[in-house]
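> Some structures to go through are shown next.
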Structure 1
Amino acid sequence: MNPGTELLQNQTKNPMPGPRPMNVFDTLAHAARQWPDRIAIVDAAGPMDYQSLWREIEVVRSQLAGLGVSAGQGVGMQGRNGRAFIIGALAALGSGAVVMPIHHLLKPDEMSAMLARAPLCAILDDASGRAPAGETTCDVKVPGGVSLRFTRMAVPQVPLAPWVENAAFLRFTSGTTGAAKGVILTQEGVLERTRAANRGLGLTREDRVLWVLPMSYHFFATILLYLEVGCTIVVGPDYLAESILETAWRNEATFLYVTPMHVRMLTAESSGRALPPSVRRVMSVSSRLHPQAARDFFARYRVPISQGYGIIEVGLPLMNLEDAVEHPEAVGRPLPGFEAAILDDRMKPAAPGQTGQLALRGPGMFAGYLNPRKRREEVLQDGFFLSGDLAHRDDAGRIVIDGRLKTVIDVAGHKVFPEEVAAVLDQHPAVLRSRVSTRPHPQMGEVVHAEVQLREGFSGTVTEDILSFCRRRLSSHKVPTSIDVSVEIPLTSSGKVRHG
């Protein structure tokens, strides 16, 4: 008998809650003791309970140890959403590795650039993407029939970040406006931030979370939270609105975690089908949600959609939990334990209503950056992380995101946030996605330029209608002076529009 299986059987005879673990790997063993027969995940292979999930992770962990994976080494986990990703990532973590989740649709150049900055010792993958280029490859067998590919990389087998105690995860930022940064999180930090987030979300073992976002970008922010509290993670077959509705009804989902793209698609879905009455909350993250999109969603589904503000260096510190219907433009207020400040150009607190840079501090903050190496203390200012996002507080103290510091366009002294303009463009029925930038102008200094990718069935002749649409909704200095139609606007692997 596998030693881990025997241990679990002994523990489940007397499933006392015990102290909450401070090791990420141990959280699943803890969950398996408490709820061995509860369903942990439902994916294309069917349902899997917590006890079975933990056993399979233990089997893979043992194989990785036999392959030489040891404490501190960097191991990538590349794959689609599903049990294989969870099993591989947690098995690598249980071997002491620093795990870097990798999106399976990365292009070769993107992968090469990432690995040049993060010298991983090995990569586990589910064969859903391009095979990593390494020295040797073998299969890691999983009892449930899942097979993972193990590739040893041609790098020195040394710790990835020896200067960080208890390093657990590495994730690169989205890199929408430049080179991505490798953010390092510790064991303690991951658990602190997930537990802090759940003070707002309030998820329990009774919840069934419908999952449609890439696990590679949200694994340690949300997936680990769901596993720790005993939720059932229902993996959607794709991100299309029809599939989301069908899966939500079939599994009696209680919670949806989506992006503004999903919100727009669900609102535009043509069947008129409602969400099941089991759904009690929808949370939108990743990028700014246009208020009208939130209102349209509520008008159709009668379920409030809350904005949450997440950032890899800090976690999920802001949520609009109380005013989602009346004030959908806001990302809300700091959760317990978090602090938020709006700072002006002199790094002083901005006046109420004044736009400034959003600064945050609280539990579970990052340990530092990998390359170039910087400890957290070298990055923070008075304990605050400067987010690079511009925001203001309204009269009631709610925080509203206005845009990004580096992308602000100055039109004859007027500040224009590209995100605001893009959010309006994306509301036009012909626009699939948009990208807003600046062009020089001899008198105005800068003017707004837009690029749009059209939905199927529309042609470039619709651009004048798009401009009229903008003129009815935006101040004159915010309206694009020109629009280009693009065959495809590129996205980052996390699903955000790529700029620059």
Structure 2
Amino acid sequence: MRYLRIISIFLAAASTIAVLVWIVAQNLVPSGIFEAHWRPDASSALIGPVVPEARLLPLGISDDGMPYRSLVEEPVNFDVRLPSTFDTATVSVTVAGEPKIVELGGLASRATWTNDLRPGSNAIIDGLNWTAVRANGLTLYERRPDFKTVDDFLSNLPTAGVAVYRADVSSLVKIPGYAPAKTAQTYKTAFRGAASLKVYLNNEPLDFTFRTQDVNRHAGADGFTATATLNGSRIARAQLSDDGNDGADGKLSGLRDLRLYTDQPISGVVRIDLPAPDDIVFRETATKQRKFVFSSRFYAADNVGYLKDPAAFSLVSNGRRLYATTTHPEAFQTLAVGGQKLAIDDLNKPFTVSTNDDIRAGGLVAISSPYGDLRLETAGLFAFAKDNFFNPDPAPVTWETDVDKDGIDYILTSYVPPSRRGDWRTMSATFDLAKLSVVSRAANFTISVPGIGLQQKELRISAIDVTLKRAPLTKDGLWPAIVKMWRSVTGQQKEFVNSLTN
């Protein structure tokens, strides 16, 4: 009997040890490769639900027996819990349906909800019967075989008929007859929150002074760091600290200047990133630079508490569709967009208008508001005035692009068509986790289908598969990894070392 008791104790101990070893192996992933899977008819331990639920239709079954959820509004998101620290995440999504463009994104900043978007599926490019040449991760589609190589095309970039999709050729842009300004100009069109600008320079120093104010409408500190990069290399940075008020009392701070500049003249297209929270308003912009544009997004600020009366503002854009949203009923208004009127009379609803006719006729559309307090978005650029506008990129391919009507003869893209199996296609994108926001051991990813509601189509999602990778654990690295896992499990370490703090 005593032997049976000893054997029972031994077996119980062995089982406990086996479970602990399994838990450690599952969390440490000694091989450095871990796979997670989500299906619409079953929950996943590591991939969270696709949300918001209201943007999806109930579970369906395709003719080939595949369970799916249909996306009818965009975007949708899902979290991926990381068992340990990884270097990359490859996200694969299996879909069916007819939307023109589908993209995959990884959340880079939770403060500004900025996603690093990658090509997923592009029916416009897939439908081309054009010549294609490939090199260095880029593909050139040509209506006629005018260029034998991508390098030949880039060295002799045509002045018309060129479109791009997720490809940057801004370093090749030249503006004939351009001369730097001798004096600075101050622009009083106020904008709010995060913004990204592109600036054209021709043997002149970069010099921008933004007059800022913290409106303190949301709790939390509001400091941020502005950066300027040229061809991917940082050339300048400037930091704006919090005003000392991290409450949500609505008290306006004093005006403070944020100056971003270089000592030496430079040439090229510079990117300025202002990852400001929404509590920061840029009241004025002073610069000698003549040509600068805002990429994709312009949050026109209100003047509550700053000016006695609302101030009108105007912009120009080359976007083929404009989306306008407000979060305050006081900002309900009628926006003038070219010769059209766009009524904005609901909260948190993106009102939209096509600007295709204006863009095809004159290249730009004028936008004017009597009040501001609007989030404006487009698949294109904004500028304070026509004289400031320049196009650092050829026309972007959007879901509304018509290659014939738009006179497009060449498309340069980083897009790789997805693999196909019957009606289903599998899109994939690999993300550097060091450049994503990883909070509480989770990264967030998005599926974006621009214009899906206006197209009156749906995207069927049948599978999400994620492959996490890093170098295999070595003997010397095993104990530090166990310590890090323990600190994460016990709450002593909320984020991995490679994550951003937002």
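What follows is calculated from the coordinates using simple rules that are stated; it is not laboratory data. Please read these numbers as outputs of a predicted model, since none were measured by experiment. Cβ atoms are built from the backbone, for glycine too; each structure is taken alone.
> The value 27 for relative contact order in percent (Cα under 8 Å, 6 or more apart) was derived from one model only; which of 1, 2 is it? Don't skip to the end; give the middle numbers.
Working: 1: 11; 2: 27.
This figure was derived from 2.
> Let me ask something else about it. Figure out for me which of the structures 1, 2 the number 1.10 belongs to, where Cα Rg over 2.2 N^0.38 Å was derived from the coordinates.
Numbers: 1: 0.99; 2: 1.10.
Only structure 2 yields this read-out.
> Further, regarding this structure: Can you rank 1, 2 by FRET efficiency 1/(1 + (r/R0)^6) of positions 249 and 273 (r between Cβ atoms, R0 = 30 Å, to 0.05) and just name the one with the largest value?
Values: 1: 1.00; 2: 0.55.
Comparing 1, 2 by FRET efficiency 1/(1 + (r/R0)^6) of positions 249 and 273 (r between Cβ atoms, R0 = 30 Å, to 0.05), the maximum is at 1.
> Right, here's the next one. Out of 1, 2, which one gives -3500 for helix-only ellipticity at 222 nm (-39500 (n - 2.57) for each DSSP H run of 4 or more, over all residues; to 500) as computed from the coordinates?
On the way: 1: -8000; 2: -3500.
This figure was derived from 2.
> Can you say which of 1, 2 returns 12.5, 40 when Rg and Dmax of the Cα atoms in Å, for residues 305-376 alone is computed? If you can, show how the numbers build up before the last one.
On the way: 1: 14.1, 44; 2: 12.5, 40.
The structure behind it is 2.
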